[in-house]
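What follows is a set of structures to go through.
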Structure 1
Amino acid sequence: MKAGNDAWSNGDTTMRVMVIVKASRASEAGEMPNLELIQAMDRFNDELIKAGVLLAAEGLKPSSLGFRLSFDGDARRLHAGPFAETHELIAGFWLWQVRAMDEALEWARRCPKPHADGGILEIRPVWEMADFDAATDELRDSDARKRAQLAQD
């Protein structure tokens, strides 16, 4: 299956994608991966770094240690974890910079399975300021300055 560059391109030569590692019962129970899986992910991350693809990568602790904040008008409501529906939760993520969605899919296919019992990866393009029709030149400049500052820190 080809993703097709036209539907995913922001007109730049590269795009960012978030690769979301869906949670499993084991990850939500706080079970740590075995050494073999940790080593496999370490090797995969090394390949991503050498290829200039990896921008960020993090694993997340179980939702029982987290919170959700819901917004309803001006009201905010705090909900403590754990959260139901494990298949809807996130256990970790990567942020990749690739030339096209097809490249992201190639990398995802090479990924070690994220959990001992399998796993699911969700790959989604990241919105860029250039994607927002309502953005002004001032907002685009502000975004560029912030990104440059983050890259220096």
Structure 2
Amino acid sequence: DLQRGGGMCYAEKLLISKQDQLSPMHTHELKAEDIINRGGATLVVELFGSDDNGKFAEDKGGTVWLDGIRHDYGPGEKLRLAPGESVTLRPGDWHAFWGDGGDVLIGEVSTVNDDETDNIFREPIGRFAEIDEDEPPMHLLVSDYRSWLG
């Protein structure tokens, strides 16, 4: 319903990033997001900009907001967010993040999106591990709908 402006237009999720666990370099075509260090160690966010076609640009920076204050970043800049600090990313801001010095509880408040189509990774990766299920699911992931609900 996002295209029509109806329904729920935002999402909120919590992520736990174990120390040095990398969320790989990616961007979004639609989703804007606030990434918030909700507690634990330092959250490192590495940033790059996009070229005119939205592709990863090793030599471009961009603009984000740190706790609501505009910040122009250079290519490859690493932001270090302490607990309580946040960064606002827009579509086209390429980003990777990880915990430094321990585990981090990460909050994300974002525009709703389809994880199957709106997560563009710099390097091809499998989105979800293959699992040999021995029980029917209690809750479906977006990527499960087609196979379980036809």
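When distance in nm of label points 7 Å out along Cα→Cβ at positions 16 and 120 is computed for each of 1, 2, the one that comes out at 3.3 is 2.
19.2 is what came out when mean count of other Cβ atoms within 10 Å over residues 32-39 was calculated for one structure; which of 1, 2 is it? It was calculated from structure 2. Taking mean count of other Cβ atoms within 10 Å over residues 72-79 from the coordinates of each of 1, 2, which one would give 14.4? Computed on structure 2.
When FRET efficiency 1/(1 + (r/R0)^6) of positions 24 and 112 (r between Cβ atoms, R0 = 25 Å, to 0.05) is calculated for each of 1, 2, the greatest value falls to 1. When FRET efficiency 1/(1 + (r/R0)^6) of positions 40 and 56 (r between Cβ atoms, R0 = 30 Å, to 0.05) is calculated, the result is 0.95; to which of the structures 1, 2 does this value belong? Derived from 1, not from the others. With helix-only ellipticity at 222 nm (-39500 (n - 2.57) for each DSSP H run of 4 or more, over all residues; to 500) coming out at -9000, pick the structure among 1, 2 it was computed from. It was calculated from structure 1. Taking percent of Cα pairs over 21 Å apart as the criterion, the largest value within structures 1, 2 is that of 1.
Any read-out appearing in this document is the output of simple, stated calculations on the displayed coordinates, not a laboratory observation. What you see is a predicted model; the values in this text were computed from it and never measured. Cβ atoms are built from the backbone, for glycine too; each structure is taken alone.
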